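Engineer: Below you'll find the structures, each written out as structure tokens.
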Structure P
Amino acid sequence: MNLEWDVIASKLAWRGRFPVVIDRLRAREDGREMDYTYLKLSGGAVTVLGLDDENRAICVRQYRHPTGQVMLELPAGHVDRNETPAACAHREFEEETGLRIGDLESLGSFVPVPALSGFRMHMFIGRNLSQGEASLDESEILEVVRVPLCELREQILDDQYDHAGMISTVLIASQRGLLPE
């Protein structure tokens, strides 16, 4: 069985912060056609688990309009054009927290919502933090929160958080033995 589809036409339906594209698809298996709407995001994004000297995760609380909630999450952001995910991780972490990362390690990447967009979330762990300078985007109002790792892991496993980037990053780092017990 051939599960792939071919794009036979594509159009930009809306241009804004997140461009919306409609592709006309044809199934290789049986020739049926359908329209598929998705977000065309380029560059991907990063999420950074920054750890201070007391083994606390540097998190941010901010309002997320699509959920209608203030969410606790790891510092994160979109990779700019001509920027590597690692450079983005350094930049976003300092912009959102006012702290610089001394040692940065990649934990890999994943596609958070493949039915909606093909963008990749790159996960990092940062250590040896030093004072930097916060520089928030116009759309950001953040509260920086330090959460003990043991509490954060327990709360994630107790289903207290919704942010996929934070959940994935903390659990992968923990599973790989990169976090203290």
Structure Q
Amino acid sequence: MKNVYIIHGYRAVPEDHWFIWLEQHIQQAGATAERIFLADSAHPDPEVWQECLNAQCSVLDENTIIVAHSLGCLSSLNFLSKALQHSSIAAGIFVSGFTEKLKAIPELDTFIESQRLDDKLLRQKILRRYVFLSSNDPFVPPPLSIRLGQRLNAQLLEIKQAGHFMQEDGYTAFPQLWDVLRPLLSES
């Protein structure tokens, strides 16, 4: 049975945006889902976030799927660069992901610079990789998500006029993501 970890981003909590909606769809499909809590998301500390991921994402195997949003993408990829030394996961779906500084949020520069991704390992150990980007993301310009997709050799999925895929952008549900995730849940 597949297990999906749903990882929020900056200034968010596990109850925000489309996270509960996605968890419910996963559970209705017969898989398990866990919404991961990252401490003090308004003032993220990279080491604390890594500890949160380490404590809550305890099972990483070929039945594991990571779905992450925004800064949660970068943090989870940093975590996976260490945690996947001896195992693989089924898939990673990264929404508004990036690895470079954000002009719109300079207070995250130190966090971003502290993250270390092993691109080769991530390409080998995350068996399927997807990056969702929005044509009008006010925080993560599309080229940043495209470059993340290139680093991961991921399938890029652009959604027109989706903002930052937040509740404020109308994203309390995310059917396009579900269309990608649903078939992955039934793969053995």
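No lab work stands behind these numbers, since they all come straight from the coordinates. Keep in mind that what you see is a predicted model, and the values were worked out from it rather than measured. Cβ atoms are built from the backbone, for glycine too; each structure is taken alone.
Engineer: To test your reading of the models, identify which of P, Q gives 17.9 for Kirkwood radius over Cα pairs in Å when calculated.
Structural biologist: The read-out comes from structure P.
Engineer: Of structures P, Q, which gives 18.4 when mean count of other Cβ atoms within 10 Å over residues 8-15 is computed from the coordinates?
Structural biologist: Of the options listed, only Q reproduces it.
Engineer: For structures P, Q, which has the highest computed value of mean count of other Cβ atoms within 10 Å over residues 120-127?
Structural biologist: P
Engineer: Still on this model: Looking at FRET efficiency 1/(1 + (r/R0)^6) of positions 32 and 96 (r between Cβ atoms, R0 = 30 Å, to 0.05), point out which structure of P, Q has the largest value.
Structural biologist: Of structures P, Q, the maximum of FRET efficiency 1/(1 + (r/R0)^6) of positions 32 and 96 (r between Cβ atoms, R0 = 30 Å, to 0.05) occurs in Q.
Engineer: Suppose you compute mean count of other Cβ atoms within 10 Å over residues 56-63 for every structure in P, Q: which one lands on 14.4?
Structural biologist: Q
Engineer: Given a computed value of -5500 for helix-only ellipticity at 222 nm (-39500 (n - 2.57) for each DSSP H run of 4 or more, over all residues; to 500), which structure among P, Q does it belong to?
Structural biologist: This figure was derived from P.
Engineer: Further question: Which of the displayed structures (P, Q) returns the greatest value of FRET efficiency 1/(1 + (r/R0)^6) of positions 24 and 112 (r between Cβ atoms, R0 = 30 Å, to 0.05) on calculation?
Structural biologist: Going through P, Q one by one, FRET efficiency 1/(1 + (r/R0)^6) of positions 24 and 112 (r between Cβ atoms, R0 = 30 Å, to 0.05) peaks for structure P.
Engineer: Taking distance in nm of label points 7 Å out along Cα→Cβ at positions 64 and 168 as the quantity of interest, name the structure among P, Q where it is greatest.
Structural biologist: Q
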